[in-house]
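A short reminder: the numbers here are calculations on the coordinates, not readings from a lab. Everything numeric in this text was worked out from a predicted model, so none of it was measured. Cβ atoms are built from the backbone, for glycine too; each structure is taken alone.
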Structure 1
Amino acid sequence: MEQKLRIFDLLERYNQLYSDKSDALAGKVNGEWITYSTQDYINISHNFAYGLYELGFRKGDKIATITNNRPEWNLADMGFALSGIIHVPVYSSISAEEYQFILQHADVKAVFFGNAAIEKKVSSLEIGEIKTFSLLKNSDKYGFWDIVELGAKNREKYSDTINNIKENISADDMATIIYTSGTTGNPKGVMLSHHNLMSNTIGTTKSHDLDHNHRTLSFLPLNHVYERMVNYHFQYKGLSIYYVDNMASLVKDIKDVKPSIFNTVPRLLEKIYDGIVDKGRNLPLFSKIMFFWAINVGLRYDRERKFRPYYNLKLLLARLLVLNKIKKNLGKQIEIIVSGGASLQTRLERIFGAIGITILQGYGMTETSPVIAVNKNYKGEVRMGTVGKIIENTEVMIADDGEILCKGPNQMIGYYNQPELTKEVIDAEGWLHTGDIGEIDKDGFLKITDRKKEIFKTSSGKYIAPQVIENKLKESFFIEQAMVIGENEKFASSLVSPNFTFLHDWCSRHKITYRDNKELVQIPEVVARYQKEINKVNKSLSDHEKIKRIRLVCEEWSPATGEMSPTLKLKRNKISNKYSHIIDEIYAADRDKDSKNTIVNNLKINIPKVGNPLKKG
């Protein structure tokens with residue numbers, strides 16, 4: 001029988017299995033690591049729950065948190081669960097308009113802030129009587145630690161009350177509303193139950209054998225369901241969790257904490273790989289030759305493939321000369337990196353594997369709490385280029401059009417206050433339509449090929465899956481982001497946002513001068529160099545998929561500038577609108593030509609027949 005847990009049941013598990021753990025959670029205060037033991041975790045969470053009750057908050061109320069990663073997030077999250085309060089975690093990087101929508105739509109009664117800038121932004125909105133608190137230690141504003149202190153004073157008063165609330169909370173009760181970042185329109189509030197999240201927590205624990213003797217770093221946003229669920233996963237397995245609140249310190253924190261595992265998104269792995277290669281380019285000639293020989297050996301690595309002795313000898317030599325040094329710089333104790341949130345390039349799985357770090361790619365969505373499938377760190381359970389096998393207790397079916405359908409305990413309750421949208425996603429038979437296109441191979445590994453909504457058709461009726469092509473384009477060091485276009489057009493084209501750091505260095509080496517990026521992307525030599533990169537990719541594409549025209553844009557795309565979601569997905573509509581003049585220019589000549597041909601073909605002139613005047617009779 002499937003085990004049904006509530007989020008706060010993790011505390012009892014901690015107490016039973018890891019009661020003497022000194023660093024269950026840890027975070028930095030003024031640059032120094034502050035640790036919280038198992039007993040600290042249990043006591044602070046309960047005191048926070050008592051304090052919330054003293055302040056008048058009750059079961060079913062919604063409270064939001066807007067912060068970067070810190071132990072207080074997890075301590076508050078557990079306190080909310082103990083009180084029956086619905087946690088509404090929100091991104092710290094979204095616009096004021098999105099804050100306004102979410103806080104009002106979710107009927108939020110209070111907000112906990114991670115910094116003064118967020119508080120100022122939200123306080124300026126017209127959001128009614130929403131109470132605000134700080135999550136920071138030593139804050140001038142009344143906040144989390146004051147509530148914990150208040151709760152400690154009222155422990156006897158509310159201990160039985162909170163215990164009674166806990167006993168009456170079902171695993172199927174709603175625990176949280178998570179607003180999807182979305183690439184179009186307003187975000188949707190995904191309602192998840194305790195069982196949704198905990199079934200996923202337990203279902204993913206079989207992906208590796210790390211335990212309470214290991215540490216992890218948490219730096220992806222905790223408000224995102226991926227990092228949040230994996231935090232529960234780490235707690236279930238007893239790992240020590242060290243929170244990184246500033247990405248600028250990540251490299252130093254890896255060296256300080258010595259984590260065995262952490263979660264990331266493909267973009268960070270791409271950045272790390274680009275950084276490795278950049279360092280190699282600056283080596284003396286002989287060292288550079290040896291470096292790139294080792295990298296090329298690594299790019300052929302596959303842990304599940306049986307190589308000939310000759311390759312194994314080369315891999316051993318590459319590791320001794322180069323790859324082991326790279327791992328030492330990255331963190332020699334790192335065994336596993338879990339990647340999710342977007343499609344991962346296979347070359348990254350290969351090179352990190354050759355270095356000695358297993359990349360476990362998984363797949364899911366907020367509506368599935370989130371994991372549907374994941375690779376496992378065991379022999380025969382990892383397949384590069386796939387997102388692994390379906391997790392236990394979850395069913396997956398591939399629809400006739402290739403869409404991935406899912407059913408299981410990880411399936412959301414629905415969208416908050418949007419029953420019609422829920423019906424659009426969950427059909428009458430209970431299958432959740434993911435919107436992703438995929439296939440399952442003969443061994444049960446799931447492969448994602450594209451987003452259903454993003455696949456488009458050219459005017460000739462040929463389908464193009466843009467994500468696949470975009471990932472190939474982004475393998476170039478010159479390309480930071482790319483968006484393939486061409487819906488209802490004769491051919492595919494691409495907008496390209498350059499990797500300006502790499503491009504500036506290339507221009508310096510080739511003595512190309514420019515005033516700014518706007519001028520830079522127009523220089524013929526630069527455009528020609530990018531066309532060379534496009535030509536490489538085109539060789540691997542079908543004729544109808546080939547990129548016939550490109551245009552370089554002078555801006556970098558990011559969530560802050562609006563072209564990407566907080567989870568680093570392209571906001572295609574926004575990009576299309578922003579660069580509509582460029583897209584029109586790409587296709588203008590062909591559209592005009594087609595228009596003229598249509599007019600000529602449809603033009604019918606009736607010429608009256610005139611008899612031959614020279615013909616007699």
Structure 2
Amino acid sequence: MKKLIIIVLFAAGLLAALASCRKLNIPPKNIIQDADIFTSSNGIQSYMARIYSELPIEDFRYTPARGLNFFWIISATPCTTGEAIGRDQTNSMQENFSGWSWDIWGGSYTVIRDCDYFIQTLPTYASNFTATQVQAWIAEAYFVRGMTYFGLVKRFGGVPIVNKVLNYVPGTTTDSLEVPRASEKACWDQVDSDFTYAMNNLPAVNADYSDGSRANKYVAAAFESRAMLYAGSTAKYNTITLYDAADNQLCGIPAADAAGYFQKALNAANVLNGMYSLYLTSWSATDPNAQYNNFVNLFSDAASKENVFVREYNYPNSVHGYDAYNVPRQLIGPNGYSAETNPTLNFVEMFGGLPRNADGTLQTLDASGHYLLYDSTMDLFANAEPRLRGTVILPGDMFKNESIEIRRGIYTGPSGGGISPLLPAGSKAQYPTGDLVTSPTAAQTAYALPDGTLMNPAGLSGIFTGDQTCAISGFSVRKWLNPNLTVAQTLENNETQTWIEMRYAEVLLNRAEADWELYTLGQGGASAQTDAMTVINQIRSRAGATPWTSFGATPLDTIRYERRKELAFENKTYWDLKRWRIFDKEQNGTIYRILMPFWSATAGKYFFDARSDERNDVYTYNPIWYYEQLPSGAITKSTNVIQNPGY
């Protein structure tokens with residue numbers, strides 16, 4: 001992103017230069033004219049830098065309630081999806097949509113206008129550049145516009161389509177400015193059109209930026225695959241409809257269009273074949289630790305061939321604070337934050353290699369109903385697929401050369417003959433205090449074990465009930481954390497990990513899902529099944545998971561679970577649950593489950609208690625949220641814009 005920084009500085013310098021001019025026949029000093037921008041490559045790059053900076057990328061600085069580029073990330077997206085729980089999150093959504101503190105609608109139409117203006121204006125100055133440059137820059141504007149429409153339609157359904165600059169002429173009516181909402185299908189077709197134009201007109205490598213932070217032909221294809229998969233899912237699974245007076249379907253797409261969109265998703269995904277690859281730099285087919293390290297490293301290796309499109313950060317101009325909010329408690333930084341995102345047991349149970357009960361849940365009790373005992377907390381996860389360790393910090397695992405101590409407490413009761421469950425199955429009660437030593441705060445009183453050694457009840461990062469800056473689920477998030485940051489460097493607005501918005505693993509998962517959806521719709525035949533299996537097994541092999549020989553009794557759920565594991569904590573699951581229309585089915589009445597590690601003082605071993613979230617927060621997802629509430633300002637400004645159902 002160093003180039004982008006230079007571009008922004010150039011724009012600032014241009015303003016300064018204009019302000020210092022002393023000629024009398026010039027425009028006002030604070031106005032940059034078209035000729036100042038559209039006659040030089042630097043001017044074009046400054047324009048591009050601005051519109052790219054407004055892309056609706058949901059990265060380290062995003063939450064569903066507070067929006068893009070919000071510096072204080074609490075109630076992170078995974079804490080709304082069941083991937084995790086957080087001390088500041090108590091439901092599917094933190095706030096009602098009417099309480100949002102950001103304007104995705106107005107901001108998006110500003111970007112769309114900027115793209116329209118660029119597309120209309122650059123040809124006037126084309127003689128200053130080569131035809132190849134002009135073609136690529138205009139295609140980039142189409143890409144940015146497609147991304148922006150995508151951000152709108154996935155939230156609101158049909159929105160106004162404005163593909164030319166609208167200018168108000170004083171003294172005339174504003175009728176031409178009051179553009180009504182188009183049908184949802186028309187909006188998805190607009191996204192398709194913009195991405196297709198970009199695919200057909202962008203080069204294979206962006207001549208200005210080859211680091212993946214600007215679009216090329218394959219970047220556009222990758223986002224086309226994501227968008228068309230969303231459109232196909234909406235056509236197939238949505239049940240909410242809204243029509244305007246002209247009978248345009250503003251919410252919903254005819255089911256008959258599903259196959260066409262899935263085919264577009266598949267075709268676009270295949271464009272990237274042979275151009276990108278899964279990251280395997282430190283991978284070994286026979287070494288689980290190498291597989292774990294490989295998965296960790298793929299999120300920090302700038303040379304990775306898996307990275308399709310990224311947003312880079314650079315201190316001090318563009319920074320975030322992901323680590324400051326999410327490191328385990330024992331690595332807490334000077335800001336005093338930690339453990340905001342705590343993976344649920346529900347999420348961990350998606351991974352292979354764990355001991356399981358007949359119903360698929362994690363096995364913590366033996367055949368006689370007593371807790372299984374372990375010398376180390378990591379013993380329970382000894383055979384788990386390595387991708388789990390690359391995603392979640394398990395109790396007792398190593399991070400920054402420290403064992404991350406996560407305990408709920410010390411059990412002091414008898415252990416001969418086995419330790420019975422502390423609570424009845426399904427109980428929502430607090431733990432009994434008689435045989436347990438726990439800690440209400442991070443300032444713990446060490447307990448003297450029978451051998452005379454001292455042990456903190458919660459460990460350095462474990463569960464206490466005070467401010468909850470601890471692993472309240474029994475787990476801490478691992479993905480994205482920078483292992484090289486010192487405690488002193490773990491500050492909000494101080495961190496610079498690159499956000500990978502699109503990686504090749506997602507493209508492969510898009511391909512597999514589109515394959516299977518087409519097969520279920522009677523298209524693609526056996527080859528679609530075979531291709532889906534082949535692609536999924538590439539992902540599983542890299543993850544250290546056992547390859548599939550069949551999809552099981554519920555193939556689509558199996559494919560979806562693989563996607564949820566691979567893309568966890570990348571802010572993708574939120575939109576997947578929405579497009580599959582299963583958010584309410586998963587969450588209504590749900591209390592997410594957690595895993596509490598205990599040390600038995602008499603047995604000298606660990607045991608685990610799988611239970612519902614101790615806070616007993618019940619999640620409820622209102623189905624009207626599949627289409628979000630339009631801002632009231634958008635409706636009051638135009639009688640042609642109507643609200644979505646239920647608001």
* Assuming 10 is relative contact order in percent (Cα under 8 Å, 6 or more apart) as calculated from a single structure, say which of 1, 2 it is. => 1
* Asked: Which structure, out of 1, 2, was distance in nm of label points 7 Å out along Cα→Cβ at positions 148 and 164 calculated from, if the result is 2.8?
  -> 1
* Winner on FRET efficiency 1/(1 + (r/R0)^6) of positions 284 and 404 (r between Cβ atoms, R0 = 30 Å, to 0.05) once structures 1, 2 are ranked, highest first -> 2
* **Structure (1, 2) behind the derived value 5.8 of distance in nm of label points 7 Å out along Cα→Cβ at positions 76 and 524** => 1
* Please state which of the structures 1, 2 yields 92, 62, 50 when Cα extents along the principal axes in Å is computed from it. => 2
* Asked: Given that distance in nm of label points 7 Å out along Cα→Cβ at positions 468 and 580, derived from a single structure, equals 2.6, which label among 1, 2 identifies that structure?
  -> 2
* Asked: Once mean count of other Cβ atoms within 10 Å over residues 460-467 is calculated for every structure in 1, 2, which label goes with the largest value?
  -> 2
* **distance in nm of label points 7 Å out along Cα→Cβ at positions 340 and 356 from the coordinates reads 2.8; which among 1, 2** => 1
